[in-house]
Structure I
Amino acid sequence: MRLIVSILITLACMKVSASDINHQKVNIIFASEMPEIHGNKGRYAKLATLLKQQRQADRNTFFFFGGDSLGPSILASFDKGSHIIDLLNSLEPDAMGVSKREFSFYPENLSLRAYYATFPIVATNVIDAKTGIDLDGVVNSTITEQNGITIGFMSIIDNGVLEDYTFNQISLIDPQQAIKRVATELREQGAELLVLQYTGYYPEINQLLDDGVIDLSLHKDESYQDVDYSSRTYNQRDVFIKSPSGVAVISLILDKEKPSKIIDYSYDIKDLDTYVQDKSVAKQVAGHGGRLKSILSVEIGKFTVPITTKRALVRSSENAFGNYVADSVREFANAQISIINSGSIRGDLDYSAGSPITRETIANELPFRGMIALIEVSGATLVRAMENAVSALDVYKGRFAQISGMAIVFDSREPVGQRIKSIKVNGQDIKLTQMYTVATTDYLVSGGDGYDVFKSVKKLGAKHLAIRLVSDIVTDNITRDKMLSPSVDGRLVDIKAKINEK
């Protein structure tokens with residue numbers, strides 16, 4: 001009896017051993033949305049530690065970076081994201097996917113950054129609008145290899161991103177068409193596994209995974225807290241990071257005879273804040289931060305009242321700091337009205353009364369290097385523009401406007417396009433056929449954040465506007481005023497909110 005049991009155990013061990021021989025383990029690390037490099041949000045040195053540990057534990061480890069990081073940030077407002085590429089060069093990703101924020105400083109800057117990267121930067125459904133081919137320096141896919149395992153990598157961006165950024169220089173191919181075409185090409189070139197990184201929400205991803213067009217999909221969504229995901233379904237091989245400090249560590253067991261066959265699959269979301277900093281990368285981060293420290297630490301004023309720039313509040317309601325920015329722009333441009341998209345205010349902070357205002361405060365709050373544009377628009381165009389401004393309140397889009405020279409009443413309960421109830425310009429009811437001068441940013445005039453109605457309006461020549469950026473104008477005014485007490489004065493009123501207050 002003992003002999004039989006011994007034989008059975010031996011056979012079982014032989015079976016497991018044979019099975020192990022025919023299997024191969026692969027690890028994939030995925031990180032994304034890391035525009036900040038220092039402070040509580042700076043996690044590159046911690047990511048370096050995680051990568052080092054994973055690579056030492058298993059040499060079959062791939063690292064894909066999902067982008068969304070070249071801007072905006074304090075440092076990026078000065079160097080347009082070159083410090084992010086420098087840090088990533090040290091972390092050695094196998095590839096980086098292009099996401100929305102890679103266009104923070106326009107496509108030509110992305111091309112420049114790509115030439116300094118030691119890794120491929122991938123945008124599968126992006127083409128140069130003029131040439132009809134890939135954006136200069138960027139590729140539509142890449143194949144990377146580790147110890148005989150080949151992975152094809154693709155990256156797509158949401159069509160809706162065209163409403164958020166000014167993309168006159170590029171066009172977006174239909175994502176599904178691009179994925180299927182490029183996936184076929186990658187398979188023909190020998191890619192055994194196909195990985196797709198994407199932004200936005202694509203229900204079609206489930207079908208692409210089920211049909212074997214792709215083997216794994218990766219995405220991170222920083223706005224997950226603002227969006228109801230309860231009705232959305234995700235394939236088990238669709239890796240979704242919800243935590244700002246999260247990094248996905250994915251484990252795959254492949255069939256050696258047919259590597260595209262995934263025998264086993266699992267992933268964990270690791271919290272970077274639980275890792276210590278890698279000393280070498282931490283030194284790099286400190287070097288980049290030190291370049292600006294002496295300039296940014298200069299105090300230029302004080303808040304005399306509590307102020308908030310919290311994202312959800314700035315992007316859904318009148319904001320005191322937003323009022324100060326809009327008033328400053330209108331004053332500088334000598335316009336009747338000013339319109340500033342709330343997405344340009346990025347601090348996401350609370351300031352107590354007495355808080356000092358430094359150059360770093362402004363660089364943090366207004367990191368985009370936006371220029372002023374002076375335009376002439378009809379009252380009817382203004383109404384359409386303001387309908388766009390209040391069209392995405394539930395998801396806190398940056399298109400929500402902070403304004404000066406106007407008072408607007410809207411009802412967020414109404415259907416999109418029918419929410420504006422009244423507009424007064426300097427105390428008078430708006431006249432649809434009358435022309436008004438509006439100071440705004442070159443970004444909005446180019447159709448950014450869905451302001452397509454501004455694309456065809458008359459631009460007024462004003463040479464002095466090219467001298468100062470929005471952040472410069474605000475800095476100048478704070479330096480002049482010293483003590484700031486901005487307030488909410490009823491220039492943006494939501495009827496729904498007023499009813500709820502009762």
Structure II
Amino acid sequence: MNMPMHDVVEKISTGNPGLDAILRGGLPPRRLYLLEGMPGSGKTTLALEFLRAGAAAGERTLYITLSETREELAVVAASHGWSIGDFDVFELSAVDAVLGDGRQQSILHPWEVELGETVRLIQREVERVQPQRVVFDSLSEMRLLAQDPLRYRRQVLGLKQFFAGRNSTVIFVDDMTSPDDGKDCHLHSICHGVVTLERLTLDFGPARRRLQVQKLRGVDFVAGFHDFTIRTGGLEIYPRLIASHHHAPYREEPVGCGVKELDAMLNGGPLRGTSTLITGPAGTGKTTITLQYLYAACERGECATLYEFDERIGTLLSRAADFGLDISRHLESGRLRVEQVEPAALSPGEFTHRVRHEVESRSISMLVIDSLNGYMASMPQEKQLILQMHELLSYLNQQGVVTFLINPQQGLLGSMASNLNISYIADTVLLLRFFEAEGRMRKAVSVLKNRAGPHEDAIREFKVDASGLRVGRPLTAFRGVMTGTPEYTGDPGPLMRDRRADA
């Protein structure tokens with residue numbers, strides 16, 4: 001039987017769980033790799049993680065630095081709570097010195113030494129330490145020393161041949177300052193694998209960072225861009241989600257909200273493993289309907305999560321209490337989690353990572369995103385957000401999670417439009433509308449589609465007050481309710497009355 005290649009190739013950890021996941025286990029050992037990126041993209045931090053993983057496994061590790069001093073390297077490590085005392089550091093940026101433990105360490109000005117002599121000093125240190133992991137930081141200084149592209153490439157190739165006969169896994173670090181727009185195809189061709197880090201400066205908010213594995217010979221890795229952040233403790237990498245790789249068995253059963261008329265419109269409620277889009281103008285009750293479903297789920301003992309992009313959590317809790325939904329006790333018990341998402345504070349990859357954590361760590365059965373407009377506005381310069389949302393919904397569906405997406409429409413009355421054409425990604429669509437009758441502003445709800453099964457095609461009035469969410473009889477005496485400009489055609493009997501007036 002032919003086994004997948006990534007199951008038979010020997011691998012070692014990079015020291016970063018996210019990168020290991022992208023590489024499906026790590027790097028093949030005893031090979032030469034290129035880690036490239038502009039200054040500030042996180043190369044040094046990732047290189048330190050690589051060496052720390054080796055030191056933790058009892059391996060000899062060596063950091064060869066031509067660009068940073070030992071003190072600068074120690075500062076970077078200390079910012080993450082690490083120490084560089086776990087591995088050897090070979091520094092070529094100061095004057096000759098003798099270490100306190102009696103070991104001789106060559107330290108000199110690279111710009112004053114012939115390139116060949118510098119390479120010989122490095123080879124001599126490698127022979128002395130006999131490291132199993134080596135970081136060479138950086139190739140830019142070698143490029144400056146060589147002054148000639150051909151000579152530089154010969155020396156890099158010579159280093160590759162030098163390490164080829166040794167039990168060493170080597171990472172060359174390059175800050176992409178070559179004259180050819182930072183691209184060095186020669187390096188890509190001679191290295192066994194290439195990892196590229198990018199730092200993107202946006203018009204507003206913090207810088208975004210992403211990673212791409214450009215090549216890795218003989219390994220089936222996860223291609224494409226992967227968002228990451230630099231936090232205390234190292235790089236937090238968010239591997240790109242591939243929904244087809246995640247499936248969990250679940251029962252396809254309807255999930256009700258406790259309002260029998262609304263459940264009846266959806267033939268018992270949305271099915272597990274489906275997504276429901278609730279769309280309509282501001283103020284029609286979209287969030288209130290999702291709160292009703294969240295409350296019912298928590299009452300059944302299930303866990304749920306609400307991502308709030310628009311409304312403040314305090315306002316949300318106060319409004320829910322006014323409608324008779326005591327969700328605060330479910331927040332205290334941990335069954336319900338409401339996360340306030342700050343604008344421009346996260347990338348699509350990080351948001352997907354948060355959702356996966358909720359599903360895989362808390363086993364949530366229901367998730368609400370309020371709203372899609374807020375989701376788009378928080379990442380204004382990101383590309384293909386709808387496609388990424390589609391992949392996220394596919395993942396949630398395969399995990400049996402009931403997902404609600406809130407999509408506010410532009411305008412309040414009359415013809416309304418949405419700036420997001422995303423109804424195709426939802427299994428069920430609920431449409432909410434204002435309409436005027438008997439001199440009062442009223443609300444209507446209807447089901448536009450339900451892929452999961454049959455649904456009611458009637459248009460019903462619904463009302464939200466201190467008694468909770470109520471759904472009335474079909475509005476048979478009106479025409480054009482869904483346009484927002486209804487026309488009265490008969491007896492207004494189906495209209496709902498205030499509970500106090502009815503009493």
Structure III
Amino acid sequence: MKYAIGVDIGTSGTKSVLFDETGKVMASASAEYPLYQEKNGYAEQEPTDWYNAAADTIKKIIADSGVDASDIAGVGLSGQMHGLVMLDENNEVIRKSIIWCDQRTAKECEEITEKVGAKRLIEITANPALTGFTASKILWVRNNEPENYKKCRHILLPKDYVRFMLTGEYATEVSDASGMQLLDVPNRCWSDEVLEKLDIDKSLLAKVYESPEITGYITEKAAQITGLKAGTPVVGGAGDNAAAAVGTGIVKDGKAFTTIGTSGVVFAHTSSVQIDPKGRVHTFCCAVPGCWHIMGVTQAAGLSLKWFRDNFCKEEMDKANAEGVSEYFLMDKEAESVKIGADKLLYLPYLMGERTPHLDPDIRGCFFGLSAMHTKAHFIRAVMEGVAYSLRDCKSIISEMGTEINDMMACGGGGTSPLWRTMLADLYDCPVKTVTCKEGPALGVAILAFVGTGVYESVEKACEVMIKTDKTQEPDASRTAEYEKYYQLYTKLYGSIAGNCKELAAL
């Protein structure tokens with residue numbers, strides 16, 4: 001029996017999981033680290049924290065599992081995308097990493113759009129200039145910290161810094177590199193045109209691999225720290241969402257997943273590159289060689305329900321604590337007591353602005369149709385339906401681009417809610433499933449490690465063996481028809497309030 005390790009380098013912590021060839025979890029371990037927010041809108045982390053967390057958790061799972069390190073076929077890396085790691089000539093970290101959720105680079109996004117051209121930028125990188133992406137962070141350091149930029153010899157993404165520490169190799173892979181805004185996404189290579197127009201030296205960037213390819217091998221030094229055997233292969237791995245796609249079996253046309261975490265994501269696999277010229281959704285290279293994915297993002301999915309819980313559901317929280325259940329379970333039960341449409345109460349989940357389908361930082365959430373008859377249960381149902389409508393927006397644009405979805409997986413915290421899965425199945429008008437293994441990204445990159453080291457011949461073959469479906473929620477035609485009436489009204493409300501929200505933002 002061979003084994004593989006998946007390491008998921010997240011924002012709040014790193015999780016390492018050891019799997020056998022069938023996808024069984026042998027051991028897992030997590031380690032947390034801080035987020036630094038020096039100013040409003042800033043978000044930074046120490047790259048060495050990621051490596052220390054990865055090394056410590058790898059060492060722990062090998063020890064806990066009792067698996068011989070020589071039986072570990074390979075290691076796969078996943079993690080938060082877009083973060084900027086800068087190394088000097090001695091491979092020392094120059095400054096804290098500016099990570100994905102940092103919002104300081106609005107001026108640099110304007111600079112990128114002006115220098116490359118809005119239309120051309122989308123044609124090459126498949127996305128408009130966004131503050132979260134890495135290119136604008138590079139320009140921010142050049143514009144505001146010229147001494148740090150002058151010292152820079154290597155630019156890496158978060159998981160790729162961990163790779164460097166494990167293997168000594170400067171390497172990345174296509175899915176994570178797609179989020180830098182420097183990759184020619186249709187051709188899966190660095191864009192000489194974008195780099196030239198932005199005056200970024202190509203030699204600063206790592207070599208680009210496909211996700212299952214071997215990118216390096218565990219060094220003697222890393223072996224001593226992690227307990228891995230020196231020479232163990234490390235494959236390209238994938239950015240967090242691309243890794244989650246593999247970990248849920250989204251590796252063929254027609255397949256997609258919906259995540260309801262803090263934000264919401266609809267992620268669809270496609271074997272041909274498709275780019276939205278309006279930039280409403282992201283197109284990235286995916287972890288399956290020669291394929292891509294389209295991803296719509298809604299900013300406040302699970303966050304909307306958490307916000308409502310924290311501010312209005314103390315009674316449910318106290319009761320849940322006393323009964324030893326989740327407060328969300330109790331909130332689900334309350335929402336189930338209310339019919340579709342929440343007695344004509346609609347919620348727009350724009351608590352944090354929006355990305356898909358409206359790239360609008362000024363739009364704000366609201367309840368529409370409020371009357372004296374509405375109770376807390378109505379509000380809970382309206383919030384859940386509003387999030388489901390926003391995810392339907394994402395799916396609608398993906399379908400509009402020619403990518404049809406007939407098989408949807410649900411994951412993230414919200415995916416555990418039977419009611420939310422029912423709403424999604426009815427609004428998507430397709431089955432919504434869950435998988436038995438909840439390790440998503442870590443499993444996904446472990447699968448890539450198995451493929452890269454020859455245990456499986458392809459990502460698709462590995463997923464057939466290692467991914468197992470748990471629950472399936474079928475759509476109901478009568479409910480789908482009822483939801484459609486409310487969804488059509490929901491889609492009109494953005495246009496009705498967008499101008500007023502811009503006025504509000506300017507006050």
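Which structure, out of I, II, III, was distance in nm of label points 7 Å out along Cα→Cβ at positions 149 and 293 derived from, given a value of 5.8? Derived from the structure labelled II.
When distance in nm of label points 7 Å out along Cα→Cβ at positions 37 and 301 is calculated for each of I, II, III, the greatest value falls to II.
Structures compared: I, II, III; top value of FRET efficiency 1/(1 + (r/R0)^6) of positions 133 and 397 (r between Cβ atoms, R0 = 30 Å, to 0.05), i.e. the largest, recorded for III.
Across the set I, II, III, volume of the Cα convex hull per residue in Å³ reaches its highest value in structure I.
Identify the structure, out of I, II, III, from whose coordinates mean count of other Cβ atoms within 10 Å over residues 69-76 was calculated to give 14.8. Going through each structure in turn, the value belongs to II.
Bear in mind that the values in this text are calculations on the coordinates, not laboratory data. Note that the structure is predicted; figures quoted are calculated from it, not measured. Cβ atoms are built from the backbone, for glycine too; each structure is taken alone.
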